[in-house]
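Please treat every number below as a calculation from the coordinates, not as lab data. Source: prediction; values computed, not measured. Cβ atoms are built from the backbone, for glycine too; each structure is taken alone.
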Structure 1
Amino acid sequence: MFDSPIVSLITPSFNRAEIIQETADSIFNQTYPHWEWVIVDDGSADDSWQKLESYAAKDNRVKIFKRNRQPKGANACRNIAIENCTGQYLVFLDTDDLLASFCLEQRVNALLKDTEADFIYFPTLLFKHKPNDLKLLWNIDKDEDEINRLLTGDPICQGTGTIWKKESFVKMGMFKESLLLWQDIELHLRAFLSGCVAKNVLICRPISL
């Protein structure tokens, strides 16, 4: 077991130059320093690539790639990022997501303590324009069957709210690149049906948004 495992933050990007800065700030402000941010651009037509280059120049933990194969889409970009990452743990972070400053530290500690878990999921706060404007939480344990919840569209395991062991995620088959919708639902249904061990961590504050 790694004492200070590297967390690979996996991000697809497409024409997000106007909003990605907040996501970047939330990563650079993490209390846990052992991370890498792996971003795959999906053929952006704005100045997203220039922004990504500036992040990579600022911090060598930022690794940027352009999608170099078909199909187009977020899931293909996520898989390309995973293929190029070096971390033992994975966190999926889209360009409209934010992390609380203590997020990675708490998630890593949870996986280090629970060696049997393939992934752990945490409460996630939804927002529309700014944090706390909706006051709606995802990934809340309701003491109900996980598969039934997912089949009814209740996202017990929204992607940003999880941390995965990379070896477990790769063994499960990674993302289905043909999917354009319901990516989180399909992913976590497959995880539970394939026998992955998942744990829910209840904390007083959500750690991703």
Structure 2
Amino acid sequence: MQKKNLDSIKPYNRSWTLQVEKIFTIIAGPNGSGKTTYFTKNEDLNSLPFVNADIIAKEKFKTIGQTESIQAQQLAQKNIKELFAANTSFCFETVFSHTSKLDLILEAQSLGYKVMLIIVFTGNSAINVDRVRKRVAEGGHDVPIDKILSRIPKTMKNLKQAISVADGYVVIDTERKAREIVRKNFSGQAVVATQDKFVPAWVTTLTDIQSKIR
């Protein structure tokens, strides 16, 4: 089958794996941004293998402390290596607060993957904290407030670099209802995807989209 031009690929097209041999999709954003929820509700993503350290920890351990979290992260890295070796498309969820995730993008590309970065953000740290509290009340894993807040600027800094490295990206605002703000397909230019004229300030910080909409 002849592959379609990469410029024509939409971010959530079901036939991604037919059009491009291998895609490494990274869903990134601060704790409480709604990354897992976004993956779960998107049929074109949740049909792919999903590497998520939080899910691994929940499945492997009865109680989750620092030791268990570290072990889950190590297992997640092992899963990623195995999926890379299998040459299969898959999704990986991460807060992206550590620079090692930038190296992961480069590693994937060196193995012949196209990297799609899906950025899930609220732009309001109080919302992130509140969502984590609600998750804990429902039996989910906890993240200390100070850690949530301290990670956000690190995540923003790393994602700004990641955008320039990834083959394509999608920026999702989840402050209220999830909405796609900016999109860059694999060989295309970044475009405003929302019909709403309002583009959050954090989006213009991450991208150069401000100059494109004037």
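Of the structures 1, 2, report the one carrying the highest value of distance in nm of label points 7 Å out along Cα→Cβ at positions 81 and 113. All intermediate terms of the calculation are to be shown ahead of the outcome.
Values: 1: 2.7; 2: 1.4.
Top value of distance in nm of label points 7 Å out along Cα→Cβ at positions 81 and 113, among 1, 2, belongs to structure 1.
When helix-only ellipticity at 222 nm (-39500 (n - 2.57) for each DSSP H run of 4 or more, over all residues; to 500) is computed for each of 1, 2, the one that comes out at -13500 is 2.
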